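> What follows is a set of structures for review.
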Structure I
Amino acid sequence: MSSSTAGARERARAEALRRQIVYHERKYYVDNDPQVSDEEFDRLVRELRDLEARFPELITPESPTQRVGERPVEGFASVVHRTPMMSIDNGYGEDDLREFDERVRKLLPGRAVAYTAELKIDGLGIALVYRGGKLAQAVTRGDGVRGDDVTANVRTIRSLPLAIDAPGEVEARGEIYLPFKSFQALNRDREEAGEPLFANTRNAAAGSVRLLDPRLVAARNLRAFLYYLFIDGREEPTQWGSLLELKKLGFPTDPHSRLCPTIDDVLAYYREWTAKRDTLDFDADGIVIKVDDADERRDLGATAKSPRWAFAYKFPARQATTRVNDIVVQVGRTGALTPVAVLEPVKLAGVTISRSTLHNEEELRRKDIRVGDHVLIERSGDVIPQVVSVMMDRRPRGARRFAWPGRCPVCGSKIFKPEGEVISRCENASCPARIRESILHFAGRRAMDINGLGEAVVDQLLAARLVRSIPDLYGLELDKLAALDRLGAKSAGNLLDEIEASKSRGLARLLFALGIRHVGERLAQTLAARFGSLAALEKAGSDELVQVEDVGPKVAESIIFFFAQPENHELIERLRRTGVVERAAAAADGPRPLAGQVFVITGTLSGLSRDEARGLLEARGAEVGSSVTRKTTALIVGESPGSKLDRARELGVRTIGEKEFRELVGREG
């Protein structure tokens, strides 16, 4: 291990790395002009993190490595805003906008009023306070007078600087939002986990910022645009100048903002973005215009609720009414049953809409959507259209409730809905609705690693009825495979060799490949090390399973239910007959001196990859965990350890070096 005191060279390198990382964060998140690849950026962060781990005195609160705290916060303190964050009057028509302009000019007679026009981001209002150039506090808008202190969570938003080049007190106000792609990924994850879906990006952003664990916030890819600036309590002379100064200080600002000399220029801006709003990667529900000159704003003042110098001109609602012709249930790869409304086709935001997801059985019942109902649907950006509500006054007499199926509508297998969850699932891994995606998952690089079995080949295998379930892969014949389009004898032979080789991938990969809900790659490795064979895992009860690292009651229930299904039992028996290895390497027959012990690895081991070290431990019966807990037997510490070392010290978990590790597994080094 390195010396515990950093020298001048290490200090200089740490400072240089911090400057580089902050520069590249700004180019990527603020300027939308990345200068290095993700891999190069990650390498810089990794080097800084390793350096700070070796020399903790180099860590500063503003270091890019310190964005995410180690512990969840216990709650949010209430903070009074220095100046209120007032709401803005709004309207939907051109007449409303011109009336606002007339009121402004009446109160400012003879002045040439110009406006700054900005897109109205549908997110969560935030106020950031910097003191001495460091982020000191982040407070939500709240009721406008006071909000919640969410500093720990806001620090995780990589587009926001932790330090700025300004010595006094700086307050920047703006909006935190969730990009559409992140919103869709978040809802997919929540649906997979059986959690309620967020209705829109605004709810998702607000819900994310109020999470008590900053590490969860960091994973959600929140972004922000800033639009107000106060330096030592004073505004910039103009709103346009505020936007320029914010950007100069390193804050992200909306690049679509525009200085508009007249109200007609504002209208042109509005019409342009009404037409182009679907090109945005975030949700904007209108524009906000502000009198540009700060002196004029002060002269205009405010009512009890709103400033007289700002106005929100909302975009037309992207909603339409249509009829529900049918309700069907779709089955995904993981077996999730999703109700879908089949709609009378209707034009909405330039797109013909004929289907809308209803998310889950609970949502269907809550909104009481019936076949024959007239419904209001809404589309936001490129998000899938949603049924907002049922038009009860137009419900026909014959409208019928949808009867939720008791069995999978595709294969007839029993469906399963864990207590407290909202997603029902078909647990038959060979269900035709699941089979295509199940085969692709089974053949994936991290699962059975069958090179050459991609989407095009799988589609042909299914179309030719050569494969109807996963075990059929092991019965494919060369001549029939070679007859497929663009395959040929050589490629078919190579694919058969890959399929044959996959039989020996071992229990951990097989468990992951089976697609058992909640059993990811790492947990599959842990289960393989603990039980040693598929047969032993099949027999395990809940009490035994919950003793395993990372297995709680919900995961245990999912594993037990999977093996209880006759269809899955048949699939496993067929795989056994093909010769697929269902035992962990050296697990059942060889000595298991580390059985029942849990190890975690941190840092770099000389001459051994992390996977090789894991294999040595698992071959001797140990479990290898991903995080240090009170169940951890020992933490194996290599060169440049991470935060797991601090966690081990905090919990009093034993730590061992590389020499002791090699002695433990009988590996000379």
Structure II
Amino acid sequence: MRLTTVILAFGLLAEAWAQPAEQAAADTIVAGHELGSVEVKGTSSSRSRGRVENVDLIGQGQLVRAACCNLGESFTTNPSVDVSYTDAATGARQIKLLGLSGTYVQMLTENVPNLRGAALPYSLGFVPGPWMQSIQVSKGAASVKNGYESTTGQINIEYQKPQGIDGVRANAYLDTDLKLEANADAGIHLNDRLSTSLLLHFENRQTHHDANGDGFMDMPRLRQYNIMHRWAYVSPGFISQLSMRFLRDERHGGQTDMEHGYTTQAETNRYEAQWKNGLMFGGEHNTSLALMLQGSWHDAWNRFGRTLYDVTQRNGYAQLMFETDLTECHNVSLGASVNHDNYDERTSLTGLPLVPANETTVGLYAQYTYKPNEKLTVMPGIRWDSSSEYGSFVTPRLHIKYSPTDMLTLRASAGKGYRSPHALAENVSLLASGRTVIVADELQQEEAWNVGGSVGLVLPVRSRNLELNAEYYYTSFLHQMVVNFDGAKGRHTLSFENLDGSSRSHCFQVDATYPFFDGFTATAAFRLNDVRCTYDGELRQKPLTSRYKGLLTLSYKTPLELWQFDVTGHLNGGGKLYDRTDFPAYFQLQAQVTREFRHFSVYLGGENLTNYKMYDPVIDAANPWSEAFDATQVWGPVAGAMGYIGLRFKLEKY
């Protein structure tokens, strides 16, 4: 029994109990010598008022307001990031920022580029929620320090640090779809400078769910093993952090008759290691020198019916960074980086220009920060990179922050972003259809401008602060890989081609947060997206992109902080399908209640409590071997209401 009635009743009770509310305390930001990273502590998310970039901070308090089983489920209460399923076969999720695909968001782990290329399709499921200490979402042109790939923004994940763990923590989760998760991490401080930790994750769902009776599983069978081992050495003048990780991810979906029907399989093995070292020279100039190394081996085997696609990506990255304060008002950061990618693709599809690809990119950057006072910060930056595939290119970026009063903060940013496209490696879930796949012989390097700004206002209302924010961003592509469905190359085709015309995105968002009374927070947000691209000479709305989104979150914590109630509602606007017909707007509701005890907490919740779902997420499901078959036009939930229960345990030294 799915307990839908019980979960819906809980949702209504929690919503009723959470009438007008308060904002939890903002995260405290501690900018230390963590190699330019930021440690986030506290109980909620907030917008960083001190940083020159427009950054949303998602701390531990925000992450526990929902189940947050993985990175893809961590943005539920964040108004800026959309998360949706890419198809109705693999269970893969994708993010959208500023109305554009997550391929234009640079993913970082502890401020090092990661989860790129072949890792993108399933990357949101590769990062367990309990492993994360915080997430920083930077919108618009980002700093040139981390490379040239950020077009619409950056998402940086900070893992739990060995020096921050001295004990054992665990998390167990079970939902009404019979998905089981178990997490554990343990750390020990060997002495006052050296620490080590081990993080473990396991998830498993092996049931066949077909609620709409179309013969296809609503979600794939899933099994994942994930392990990370970390070391940290921290002294007054030197910091070194080493982490090693292994991941095994298995997804099996398709028709419920898996022996004779259409099936999908995605099996991934991923190995990665990261080593960061920093020297602090002290003195009045705060001079530091850092070396960051990252390496990964990603091997993925995919099957969609009779179509096979296998990809292996080997990546190596190194960055050397020097930073110093010339005076109290002038800071300079200089650095060099090298990135190497090797792709080996194999497929049963014919006529595609797939050959082993090697790209090595060497770059130099300089970033200058001028801060004459607490009101004004100006930060220009520039990169020069040379690619073995695309030649040399320059990435300019500029950030300005001005706070004339403590109540008002103005930000503006502008800059370029570049990206090397990999048609199938980054879009493998699009193979879950009967379409003929066509890839252009030479895909150009993607290139785009992003400009935007924001206004933040803090107003005292009845002895409490009302936080208001408005922002607008415009992205314009000079070169882009366009994914064209049923275009000029024929009906039932999927074509990866170079942009011939205009492609741009307008994104406008307003949000407000107010603490109505002690313990209760309310946040409301609304966003408009206008995303258009040229297909076969005609500028059209981008398919499967909602034109607007509304968000309301209510959070209440009792005075002794023993109980916490959270309710979130999403209004997702309609948009266009591949054939230019409309898909409708829909509303989703989720809720959670948490009870805290001395060493553990119990949480109970539900997702998609409105039970809204697509009636036929798989088109022509009865004929999976035909050209008309399509499991990729997913614009809404593919599964109905779901309830869950979980336990968090913590036994640490203090």
Structure III
Amino acid sequence: MKSTIRSNWPKYLLQWGVLAALVFFLSGLAAKIFPKLGASDPEAWCPLGGLEALTTYASRGSLPCSMSSTQILMGIILAAAVILFGKLFCAYLCPIGSVEDLLTKLRKAIGIDGIEFRAGGAADKVMRVIKYGLLFWIFYSTATASELLCRKFDPYYAVATGFKGEIVLWMSIIALVVVILGGFFIKRFFCRYICPLGAAANSFRFWLPLVALALVWWGLSAIGLPLKWWMLLAAFCILGYLLEILYRKPKLQLLHVIYDDEDCTMRCYSCQKHCPYNIDIPGSGGIVTDVDCTLCGECIAACPKKALNFGVVTKPMDRKAGRFIPALVAVVLTALGIIFGGRFEVPTIDEKWGIEDGMEIRTLRIENLTSIHCYGSSMAFKGKMEKVNGVHGVKTYAGSHTVVLSYDPSVTSEEKLLEEVYEPSHFRVNSPEPTEYKELQVQTIRTEHMPNRTDLNYLGLQMRLSGRKIFGIESEYDCPLIVRVYSDPAEDLDEAWYKEIVEKKVLAMPVHGGGVKETPVDFTFVRLEKGKGKIGIAEYLERMFDSFEAEYNGRYPSGDSTVVRKRAEVYEGKPQFIYEIEDRNYEKPIIKRALPFLSNHVSKEEGVIGTYLKLNKNLEPSIQIRFAEPMTADRIWELITMPVWQITYAPDDVRDVDAKMSFNKKGVCYEYR
């Protein structure tokens, strides 16, 4: 079988160009050569994600994860392109389709016979139901959880992220094996039988019956039938599958492959043999309208008599010019999605509450709030703002890290809302030795464009890189923002120095193993407040320390029943003790994340009153467990050094987990006062 690469080079140029571009961007080469590009998103232009996002937004008014407007527009463009022109994405842009084509060429090159499923045969019809089942499962699960289910097993996403994305490893490996083995032995196996995007695209080709289905569903809902959104999704999948296996010939498409029976004098069936889907092109009746046709042009390139050509409706194009048209249309549509996708943004959530008739509602837009980056963070922010008096709505845009608050101006103000949104924070630049300093110098600067907790960290890292003896910074909300800087009393830091540090545009952090990680920043220095203050080293260390505290309840007899009481109250007036283990490493985030597990584990023991992370009398971080009889210090040591901890997630969900912390030396025990 002759090669079609030379005669169908526009298709191969685009296919392999897309693969090369993906490798270039996702391997990190693009970021190294062009640092301003930053990290690449493997799903940036994925139309399936865009369709999932639209379904989720239509069903529950929110977007899954951090879907962008570009992905959404790509989904819309895919649907429109399929209706008007056919499945161009599958032929020219899809990386999985391109890999499957390469696998078929590899199999033929080494002389291994493939497996042929006759289009429209019994096996072919049964296999096609798989992709429609996946289509329903993926879209239903994504819409109900606001999380892209396809990420868990999408072979493209798994490979693009180096198996480090939001995947289920075993599912991703199985999917990848299916794609490789299936595509090796069966032409376009994944595309024909597994791909949910292919199922959606095939369904869109029968757009008139789908419109009729939507109208029927809308009419039944209008007369009061309790229909659910997922019922329409199920009907869409069922109807699409039935039309694909029973009818197979969608109408009203503009672009086709046109077959001239008079020019076909050899009946060599080379066109059908080269077709990735084994479409019976000579039996098409002049215009290839089969649901599987992707306008890839392989049949046209393979025909020795030039009996095939691209055409608009029923009119053939010029043969030389026509071979560029499908690839050109695919490129233009993709470019439109990229260009216009950045011109609008769909809100991740848009929720309102407690608005009464006649109430005046204003909005406040807050930008560059990087804590808003997905559906989960948006809902957490909404939960926080629901507790703020006068706030009646939250709209978030995860892609641009923007929120819009709806509020009653008679109850609250913009300044109060900004104060509620901002989270004061602190950052340790360097660690002073408590024995070296009795007090530190305090200076106050004012800054702008620092709405996030991480912004203070970035500023602190800039100060660390300066080499000056600065020990910590902390923020307090005001307009402009208050930033207190704690340093060696001998340091002479003037306004010019602060302005230079604050307004650096790039944070260049050395990374382990060599190299530098550059993070763009854009803060504004306003002024240095007059005067310098002093703070005692003990007070400073307390301000910079993130403590942890958990005190427990228990069930105790009360007459003929038991009641829940705080253990601190039960043991009040009785001898109490502190079991303390000191270690500077207890300030590290990994330890702080483990403390809730330690607290949960020891809380079930009678006599344990509370677990704390505090600075002790030596101003060193220490874990402290407060207890009374019948608990003993030896029993606490035994509990915390167990290799397996018992964790209660819910009253009926108690699990054994590996210990989250290790302790190498016993602590000290002293009386609690």
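> The value 1.07 for Rg/Rh (Cα atoms, Kirkwood Rh) was derived from one model only; which of I, II, III is it?
It was calculated from structure III.
> Comparing Cα Rg over 2.2 N^0.38 Å, for residues 216-495 alone across I, II, III, which structure shows the greatest value? Each step should come with its number before you reach the end.
Values: I: 1.46; II: 1.29; III: 1.73.
Structure III comes out on top.
Quick note: the coordinates plus some simple rules give every number you see, no bench work behind them. For clarity, every value in this text was computed on a predicted model and none was experimentally measured.
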